[in-house]
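Next come the structures, one after another.
Read-outs throughout are calculated quantities, based only on the coordinates presented, and are distinct from any laboratory measurement. Treat the numbers as computed from the prediction; the structure is a model and nothing was measured. Cβ atoms are built from the backbone, for glycine too; each structure is taken alone.
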Structure I
Amino acid sequence: MKIIKTTKELQTEIELIKKAGKTIGFVPTMGALHDGHKALVVRSIEENDFSVVSIFVNPTQFNNASDLEKYPRNLDSDAQMLDSVGCNLIFTPTTDEVYDVDDIRNRFDFDFGGLDTVMEGKFRPGHFNGVVQIVSKLFQLVQPNKAYFGEKDFQQLAIIHRMVEVLGFDVEIIDCPIVRQIDGLALSSRNERLTSEQRKNAAEISKVLFKSRNFVAQLSVQELTNWVINQINTVAGLEVEYFEIVDVVTLQTANSWDKPNVGCIAVFCGEVRLIDNIRYSI
């Protein structure tokens with residue numbers, strides 16, 4: 001497995017791979033890898049001739065400088081995990097290698113078609129501009145045939161699909177299921193920041209979401225929304241930032257159960273912000 005830090009080195013490798021007629025699978029990450037990331041990489045390895053993982057904590061998608069500073073960075077252990085499953089190449093650039101001064105100073109402009117006005121977009125303005133900015137740059141550099149993203153970041157995944165369509169990237173986006181711990185907690189790099197007590201409380205988020213599916217036939221969308229928020233807010237140390245039940249395609253607030261919907265949630269567990277989602281159907 002190679003570890004590459006410069007775009008020049010990466011472009012040389014990609015040219016060789018393309019000339020050999022090999023397919024490229026790509027998993028973009030911010031590091032602090034866990035079994036959820038591992039599942040994405042394993043699938044990439046199974047479905048492609050060559051697999052690339054990027055590890056880059058992207059500053060343009062953080063609204064909070066403190067959150068950026070506290071984001072866990074464990075390159076050595078990340079590399080060991082990736083090597084153990086057969087990853088071919090890690091791209092781990094510095095910020096200066098990816099962005100010039102204008103990239104950092106000026107907000108990346110993109111037409112989200114309304115996908116950015118709800119949920120994460122409402123509470124983290126500019127976040128998805130940074131996501132599209134970095135993923136589009138990485139797609140240009142890696143030139144993957146397939147790219148793998150987890151469904152835990154449901155809104156982000158919808159936006160990546162739109163980005164590919166709008167910007168015309170020739171890459172297939174592969175949606176991969178949420179990977180959870182035995183108690184249901186969605187795997188996240190942020191879980192590393194939880195104390196043992198917080199970790200126990202955080203598991204209640206998924207328990208409430210799973211239980212909420214039992215009430216779809218009995219409650220309206222708004223009633224179920226209120227029920228989920230109230231249930232989670234009664235758990236010590238948890239505070240819901242938002243919970244919205246939205247159309248799986250448009251991400252706009254659902255008014256009925258007539259179409260497939262997904263409930264997306266962000267919860268503060270102490271100072272750690274966790275997200276999750278659950279699909280609903282009649």
Structure II
Amino acid sequence: MRVVQIPTLFDNYTYLVICEKTGVCGIVDSPDAEATWKVIQKEGCDPAAILSTHHHLDHVGGNTDLVRRKKMAVYGGTNDSGRIPELTRPVKEGDTVQVGSTVFNILDIPGHTRGHIAYVAINEIPSPLGGDPIKRDHLHGGQGEGAVFCGDTLFAGGCGRLFEGTPQQMVESLTKLKNLPDGTKVYCGHEYTQKNLEFAKTLEPNNKALQRKYEEVLKKRERGEATVPTTIGEEKSYNPFLRWDSPELIGSLKKKETGLKQDPVSVFAAVRALKDRF
């Protein structure tokens with residue numbers, strides 16, 4: 001599997017997931033059909049599917065035009081039926097999606113929206129229905145460590161706003177992503193990293209991993225480079241929305257909110273409320 005990252009709109013990312021064995025590709029979250037189609041032609045791949053993570057127009061606005069150019073399957077969450085343009089294959093957690101010889105496992109990750117899903121391609125993941133792990137020995141993403149396409153649920157250094165979900169739902173969704181192997185590459189929907197990390201620094205100013213990442217991000221942005229993908233392991237080390245058990249982060253929150261409860265949902269909700277005002 002080879003991933004080609006396409007900047008779209010102001011700060012969105014569309015991804016082509018190309019099966020190098022067959023030349024077939026899947027399109028993850030395209031709001032701009034023309035920009036996406038130009039890269040498809042440049043890469044010489046055959047688009048077979050659109051993989052929509054959620055219904056927001058800045059992720060699915062190009063679906064209709066793309067399907068007009070090439071008939072293909074359109075996947076999206078079952079709870080987004082009727083909201084994703086051209087949706088033909090509603091999927092839910094436990095389902096798989098195949099693009100060429102690449103297979104993705106579906107995770108339901110509501111919170112940002114009620115129908116949000118992630119597409120996960122890794123070598124081995126626990127079965128969401130219990131039992132033996134699902135083996136995907138023929139899969140790889142990036143450098144062979146796996147890949148998750150998570151839309152607006154998890155960002156580099158942040159997470160999506162709660163437009164249709166609750167803090168409890170978002171913590172459950174982020175926990176599913178947090179439990180993926182540390183080497184899993186995180187392909188998210190937006191280039192928000194610098195501002196996300198500036199917020200994170202207000203809560204964990206002594207976090208060395210955060211300090212290193214912020215300096216790295218500044219240099220990349222100065223060069224006009226993308227800061228995505230990151231990895232699950234990186235995100236666990238500095239993303240405040242995954243660090244609900246950090247003593248420094250909890251201490252910072254207590255200075256702002258007296259009587260703060262220290263369970264993951266309460267800590268997450270406090271961080272989310274602060275970020276919404278940042």
- Message: Suppose P(r) over Cα pairs in 10 Å bins from 0, in percent, for residues 85-204 alone works out to 10, 33, 37, 18, 2; of I, II, which structure was it derived from?
- Response: I
- Note on the structure: Matching 2.1 (distance in nm of label points 7 Å out along Cα→Cβ at positions 189 and 221, computed) against labels I, II points to structure II
- Query: Can you tell which of I, II yields -9500 when helix-only ellipticity at 222 nm (-39500 (n - 2.57) for each DSSP H run of 4 or more, over all residues; to 500) is derived from it?
  - Reply: II
- Task: Output the label of whichever structure in I, II has the greatest value of mean count of other Cβ atoms within 10 Å over residues 13-20.
- Result: II
- Message: Of the structures labelled I, II, one was used to calculate Rg and Dmax of the Cα atoms in Å, for residues 173-236 alone, giving 12.0, 33. Name it.
- Response: II
- Message: With relative contact order in percent (Cα under 8 Å, 6 or more apart) as the yardstick, tell me which of I, II scores highest.
- Response: I
